[in-house]
Each structure stands twice: as structure tokens, then as C-alpha cells.
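Participant: Several structures are given next for inspection.
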Structure 1
């Protein structure tokens, strides 16, 4: 401590940071894993999905919503997420016409789109999923016509539909929430 006694508080913190960084080991996010794809698994209605971990910016419990009049039934309203108004979409209702029942497992997946973010209400999130090259080779095509424009294939066991958030937020009917 005698070395830091004459330093200003900021210099002490900078010194500790340098010491900490000198001893830091690689984190799982920095390790290379060729052939592995990581995603977030979730359920909307009775279907199981996985979306790229890079497509979902955060997961939230469902906050208070303010309804927006004159919109589609699947647009549940807007939520204040850290000072930003974010539209909240019932994903099962948009895809299948089935309303999501709010439970303690219901979550919002926040997805970036041009000009802001949108939150998708799902029945539950069951965490990170890793898909390897072998699972990709044995993937099955999606055969539900309601999903084929967002899902290329189904992988793993149980079969998870690989859902593209990018395709969803660019879909014309998704972008047209006015009734």
C-alpha cells in the first residue's frame, strides 16, 4: 500500500485496473470454437425456437405496458425500457394467432431493428443453446407455412426451429402494426 499512498484516487484505480488486466484470463466469449453456433432457446405457443445470440440484445421480465389504440391485436403496447419506449409484440399471436398467457416464465426478447428496438413476448426462455456442425448436417426443413419465411431449418433434439429475427423485423406485415 505504500506505493499507492502518494497517488491520487484516480491513479490508484488505474493502477488496480492495470494489475487486474495483467492477470485476466480468456473469457468464454473470446474463445474460438469453430463449427459451433450459439443461440437463445425460447418457446412461443407450442413451438420451440432458437435465435442467434447476436440477434437478441437482452432478455427482460414483462414490465408494465401502455396500450396503443388503433393497432393490430399482436401489438400489446409499449414499455419503458431504461427510458426508451419499446413496442411489445406477442410473437405467438403474430405467428399463429394464439394469445400468449402471461405467467412467471413469460419473457421479452429485445431485438434491434432499424431506428430502435422491439420486444417480443414469448412464453418462456430456456437459455443458451449450442448447435454444432453435425446437428446442422442433420437439420430438417421447416414445413409449417406460417414459419417458412422466418425459419430455414430445425436442429437438435428436441427439434428447435432456427428463427431469424432479422427476417422478422424486415417483414412488411410485421412492420405494419396499424390496424
Structure 2
């Protein structure tokens, strides 16, 4: 669960938060850490060497919800991601997809993955990434930054979560299991 529980999705607010995230500093080094709301402990931010991840929206819990309502909830979350992505496409050009199934299988199998992917998986963000970059911003590094959106949830009962990330390093799918991570 995130600190966004109960908030309505507002595309303009989400775009503004992505812009703020793009301009915010990211740690150059250091451990990966997740932060929570001081009052509730619900997830608000994950940081690591070269990246930050934030929740933008959280849907309703899916406890006791089955198809077709579950499918409707999944489609609604994907539609929110797509509506936000279309705005970012207009600003930065077409997005590309970075599939996460390879790193996810390795991570679930106990193999190491890049800290960015590990931070996503720790928050149950298993959906493929919609990625732009490098893109610029007033506060961005001279080479630009990479921005990504994803939707995920931990199990059939958990709410869908839309999250954004910014990285000062390219966000790409790692090479195969035998290649570098």
C-alpha cells in the first residue's frame, strides 16, 4: 500500500509530479531505501544510486473482487498509465517499453538484479516500464535523465499502483541471465 490510497487520479497533478521528480536531485551513490509516510508508514518514495521512484496513484483494494470486475480494475489502471504517457509522449516523443519479466524471474530465483529493478520489485511494481529519455529539465544533469511509468500490484487482492521513476542513468532491459546486470 502507498500513501496515495484514497486519492482520485488527476492527470494534471500526476504530470506535475513527474516534472518535479525529473527536476529533483537523485543520489549519486548509496544504498537503496524506501521511505514511508510518518503517520501511516505507507510507501512514499524509494531512492538508490542514480534513481528515485514515487507512487502517483493507488486504486481500491481488490479483496473479494473477481472477473470481470478485477479485469475492469486492471484495465482502468492501464488506462491511467496510458493517459499520462500520452501527455509525456507529446513532450518528449514516443516512449519505449522495457520489459521486466527477465529481471523479475532472476530476482524471484534469488539472483541479483540492478538496484533500480530491485527497488521496483520491493514495492510490487512488476509491470513493464514505459520509458522516455534522455529528457532534459532545468534541474537535470547535462546529459538528461530517463523517466519511466509502471503499474503493478502484489497479488489479486492488492490495489493497482501507478508509479513514476527518474534515473540519471539509462533505463534499459538488462542483457540475458548470462550477461551483465
Structure 3
């Protein structure tokens, strides 16, 4: 699987999600970032996204690719950290495991049609888990998302650590990455 390539051409992303990521999350960094994303969306046929419409995931992924290429290298990780605050999310979980499990539910609320992929949680220890991310989104984006969710639900004194592990990685053409999360 090539980076930034949808698993299925029938997958759509909710316009509300696109707008929140572009107008809320990216705008937290700089207006120029928002404009870069809006220009990339327009180049992919999404001139004026509506919060009530659905748009091809591939066009959205192409926008992510432009963001990664034209903006600061760490922006995808930082953008992933913003997702719990801007995307439609399930009821507020009250623990790290519940929060990490909720990522898949949130993903399904914001994507539809065909093979969208998944975020799979597995407990490894008392304060350690493994997240398998089988999505077409870039690795740094998922790492930032996982870190933000774990931090949000971890005890105040906890140090959250997210590390990509395993023999599989989207950067190497696989369709999934595995992250170890400890808190």
C-alpha cells in the first residue's frame, strides 16, 4: 500500500471533519497552513466543503500529502494531536484504554463506504497497550492522535509514551502500523 492511498475508492470523509481539521486544527498553527490545505482541497475538486456533505477520502489524503510536503515536517504529528478536540467523538471516555478504543468509533463516525480500515486496541499490561492502525493516513498523524488521546485520559502524573513497533509499516508499503502506548 502506498502512503496517502485510500484502501477503497468508495470511501468518503464527512465535510464537517474536513472543515474542523482545516479551519480549527490547522488554523491553530497559522493561517497560512489553513490556506495551504484549502488550496490543496480545491486542486482535488473540493472548492468549498460543506459540513453536511461527504467527500472522497482520496482527495482528503492528497491534501494531507501536500500538507506534509509543503509545511513543517512535524505538522502531521501535531495535526493528529488536534483531532480529539475537533472531530466528532464518542462520549468522553474515563480511562486510557477506553479512550484508545474510542479512536475506532470516532474514525467510523467520520468515514463511510467501502474499506475504511480500523484502529484496533489491545491491552498489553496494566498501563501499556498496543494500537494497530490500518488506515491510509500517514504514520506521524496516527502517532499524534494516539498520544493525544492517551494524554487526555491518563492520570496527571503519568508520562505518555508512544512508539511505533512491529515488522509492518505504511512507510514501507504495508497497510498497517503498530504502536506501543504506555502511560
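Read the figures in this text as sums done on the coordinates, not as results from a lab. Note that this is a predicted model, so its numbers are computed, not measured. Cβ atoms are built from the backbone, for glycine too; each structure is taken alone.
Participant: On distance in nm of label points 7 Å out along Cα→Cβ at positions 124 and 164, which of the structures labelled 1, 2, 3 is highest?
Facilitator: 1
Participant: If you don't mind, there's one more thing I want to ask. Please state which of the structures 1, 2, 3 yields 49, 37, 25 when Cα extents along the principal axes in Å, for residues 44-147 alone is computed from it.
Facilitator: Comparing all candidates, it corresponds to 2.
Participant: Kindly point out which one of 1, 2, 3 the value -5000 was derived from, the read-out being helix-only ellipticity at 222 nm (-39500 (n - 2.57) for each DSSP H run of 4 or more, over all residues; to 500).
Facilitator: Only one of 1, 2, 3 returns -5000 for helix-only ellipticity at 222 nm (-39500 (n - 2.57) for each DSSP H run of 4 or more, over all residues; to 500), namely 1.
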